[in-house]
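Below you'll find the structures, each written out as structure tokens.
What follows is calculated from the coordinates using simple rules that are stated; it is not laboratory data. Since the model is a prediction, treat every value here as computed from it, not as a measurement. Cβ atoms are built from the backbone, for glycine too; each structure is taken alone.
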Structure 1
Amino acid sequence: MSLTHPSMVLSVFIRTLGGSNALVGLLPAIRFGGWFLPQFLVASWIQPKPRKVPTVVALETVRVLIYGALGALICALGLSYPRLLLVLFFVLFTLSRLAAGTGALARMDAIGKIVSPARRASFFAARGFWGGAIVFGAGFLVRDLLDPTQGLTFPVNFALLLGLSCLSFLVAVLSFSRVKETPGPEGQSPHSLKAQLARAPVLLKQDPEFKRYLVARILLNMMRVAEPFYTVFALDILGAPVSMVGFYLSAMTLANILSNPLWQRAERARGTYFMVKAASLLTVLAPLLAATLPWLMRSAGFTVERYGLLPAYLFTGVFLLAGSANSGRGISLMALLLDIAPDQERASYVGLVNTALGFVSFLPILAGVIIDRVGFEPVFFATTFLLLLGYLVTLGWKPR
């Protein structure tokens with residue numbers, strides 16, 4: 001996914017095709033909205049299935065085919081029909097996210113069944129560490145492919161990135177298809193869509209801890225509002241070249257990798273709840289730094305006119321903070337949700353959280369419109385405030 005990172009790579013792709021900041025904001029809305037929104041609705045279909053792996057494989061295969069098609073379309077239409085390519089891209093990208101989101105719910109249910117509660121945080125940490133190590137190298141590949149001095153230009157460079165993503169997803173599908181899953185007992189029969197929606201307030205009312213978790217997740221997910229615009233800000237305001245996208249991606253990934261063992265140590269020493277609070281506090285700092293660092297640099301005389309790319313390199317601190325925070329949240333929040341959810345309702349708990357987050361994921365579109373009118377800083381400050389509220393909600397959590 002990082003080879004075509006929506007907030008860092010595809011945002012540049014959209015701008016290359018002549019898309020506005022509003023369309024850049026549409027990317028994370030589709031990425032997370034399409035991924036999250038259907039999950040509670042399909043949970044009653046997935047939950048009764050004794051085996052979840054076949055469902056995951058079927059739905060992830062759809063994503064493989066779509067990314068392969070996108071790579072071919074970029075080559076064919078990138079120079080001649082950029083507006084048509086924009087339309088086709090958003091249609092196919094939306095379909096890929098809907099398929100991936102439904103498959104992710106089945107995959108999370110399978111993980112909850114396969115991995116014991118005592119090892120869940122370690123499992124997510126290991127997945128993040130080794131995945132991050134590969135992505136770190138991928139960041140340099142992205143840098144080279146987007147650097148016109150290396151010989152590749154648009155549309156071949158972006159088509160190649162889509163093709164490499166397609167290949168990576170294919171390897172992932174083949175790997176997951178070999179997971180040995182013991183069939184579980186068949187659950188209750190699937191509910192109708194109306195009945196499934198009616199269960200949402202019941203689940204929240206009967207489990208106050210789950211309700212607090214959902215509120216915290218919604219507020220902390222507001223980091224998605226600002227995240228897709230960090231790279232665009234660096235390109236538009238700080239004079240960063242397009243090839244620096246790969247550098248930012250590698251920096252964020254490196255922070256993710258190096259912080260991973262620290263988060264694991266914190267989880268072992270203080271528990272998952274402490275880890276959630278620490279990661280939430282760190283999440284607040286990334287948009288705050290993005291909003292204040294350019295002003296601090298201007299005050300200190302570090303302008304683009306005098307120092308060239310130095311301001312763009314100093315802005316790397318935002319991606320370092322984001323990478324560290326993403327690592328901590330990814331490990332702790334997923335493990336905590338699986339701990340909170342009863343086994344027989346796991347798919348519904350995960351699906352309800354993710355569907356709620358899906359609605360929040362459309363806010364970057366509004367953020368893009370605001371940026372086009374008044375600039376980046378108001379959006380970064382507003383995001384900081386909402387994330388601070390999310391951190392305050394986590395302070396009320398105590399271990400069971």
Structure 2
Amino acid sequence: MGVVTGTVIDAPIRADAADYYYYAYNLGRFGIYSRTPVGQDRPVPDAVRSPGYPLFIAPFVQWPPTDSMLLNINMLQVLLGVGTVLLGFSLYGRYMSRGPAMAAAMFTAISPHLASFTAYLLSETLFTFLLVLALWLLAGLRTAKRCYVIAFLAGLALAAAALTRPVMDYFMVPLIGLLWSQFGARRGLRLALACLAGFVALVLPWLLRNQITLGYLSDPTLMTNTLFHGMYPDFTYAGMAQSRGFPYRFDPDAGRISQDTWSVLAEIGRRFHEHPPVYLKWYLLGKPPALFSWNMVQGMGGIFIYPVVRSPYLSDPVFRYSRDVMYYLHWPLVLLSGIAAVMVWIPRCMASCGETTIFIGRLLSLTLGYFLAVHIVGAPFPRYGVPLRPVTYGLAVFCLVITYRNLIAAGGERPAGQ
């Protein structure tokens with residue numbers, strides 16, 4: 001709450017935030033899902049952005065926008081942030097003891113990125129909550145009495161997350177494989193079908209709306225843009241420092257390259273052929289750390305997206321201290337989470353764990369790997385990695401727990417006298 005009340009953003013309704021605002025306003029005023037600015041001709045329907053966040057803020061949006069309107073939305077996002085921490089703690093407690101679970105939840109609670117995003121009119125806070133909710137529901141499949149109902153609800157939560165950020169559109173594919181492998185063919189298939197039913201039930205109306213109103217299920221520019229924006233090494237054009245974060249604005253061929261998906265793919269292929277070391281390094285070694293970067297490359301930098309005039313993270317000693325602590329812990333936690341994401345698939349490393357712990361560990365690993373795969377192909381802007389913080393912290397602490405257990409087990413196996 002202190003972050004919201006103590007933060008003043010310079011022009012908070014801009015860029016992506018403006019799109020969300022206009023979508024919500026036009027939906028409430030005209031019943032048309034459109035990002036046409038207020039005051040222009042009658043809104044023209046589109047599907048450039050997913051409807052989850054505009055629907056979330058629609059009850060609060062008014063014209064002209066007011067400070068009280070923004071405060072109401074931000075305070076609701078604070079509640080979502082608190083809910084994320086509580087759900088995270090419950091999730092961590094299902095595969096770790098109370099102490100480690102509390103540590104992972106504490107990292108989530110004091111994450112300056114997660115906290116600062118509650119002050120913006122952006123979808124990250126809602127998406128993070130829905131992602132953690134879906135994982136929490138899926139984590140309960142091992143012990144729930146009505147597991148098929150829980151699987152259906154998890155599908156609904158995943159669909160809500162996908163309708164907020166389309167990165168989750170294809171998560172059901174690897175998830176079905178995980179359920180099949182962890183629960184056996186028959187039960188795994190039933191759980192997968194229940195989860196898929198929940199997902200389709202919520203996503204289908206949006207797809208039908210697009211097909212009926214626009215003539216396509218999904219806006220074709222979404223794939224084009226994510227491939228296009230992710231093709232520039234280190235987010236720069238020709239190594240120009242001033243282009244960092246927005247290289248396409250400096251590329252004279254941007255219009256030709258981004259006209260459709262095939263044009264982007266052809267250009268990526270051409271650049272790989274002409275400069276293979278540069279682009280192999282960017283796609284395989286550059287994009288993963290870029291996604292988890294501390295610094296928001298498209299924005300003010302650091303923990304901020306749009307420029308802030310005032311923030312407790314810039315002035316309050318307590319907030320500054322928590323930010324600095326997380327800054328120094330950031331890469332160690334990311335590294336530990338990556339190690340854990342591999343360890344959970346090695347039977348010997350998980351020998352001391354029960355089936356529930358193994359399933360949840362692999363579920364979190366799958367989530368981390370899925371995000372990495374999607375953004376290695378597309379655009380790995382650090383902002384897109386912020387909702388993964390609760391998963392990262394849960395895996396990082398789990399890495400220490402498993403390492404400790406294995407060391408204790410190895411010590412107990414030593415022959416007497418050694």
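When distance in nm of label points 7 Å out along Cα→Cβ at positions 97 and 297 is calculated, the result is 4.1; to which of the structures 1, 2 does this value belong? Source structure for this number: 2. Among candidates 1, 2, the computation of P(r) over Cα pairs in 10 Å bins from 0, in percent that gave 5, 22, 34, 27, 11, 2, 0 used structure 1. When distance in nm of label points 7 Å out along Cα→Cβ at positions 105 and 169 is calculated for each of 1, 2, the greatest value falls to 2. Taking relative contact order in percent (Cα under 8 Å, 6 or more apart) as the measure, the highest value among 1, 2 is held by 1. So Rg/Rh (Cα atoms, Kirkwood Rh), for residues 233-288 alone, computed for just one structure, reads 1.14; which one of 1, 2 is that? Value 1.14 for Rg/Rh (Cα atoms, Kirkwood Rh), for residues 233-288 alone corresponds to 1 out of 1, 2. Between structures 1, 2, the greatest calculated value of FRET efficiency 1/(1 + (r/R0)^6) of positions 145 and 249 (r between Cβ atoms, R0 = 41 Å, to 0.05) is seen in 1.
If distance in nm of label points 7 Å out along Cα→Cβ at positions 33 and 57 comes out at 1.7 when worked out from the coordinates, which of 1, 2 was used? This value belongs to structure 2. When helix-only ellipticity at 222 nm (-39500 (n - 2.57) for each DSSP H run of 4 or more, over all residues; to 500) is computed for each of 1, 2, which one produces -20500? Of the options listed, only 2 reproduces it.
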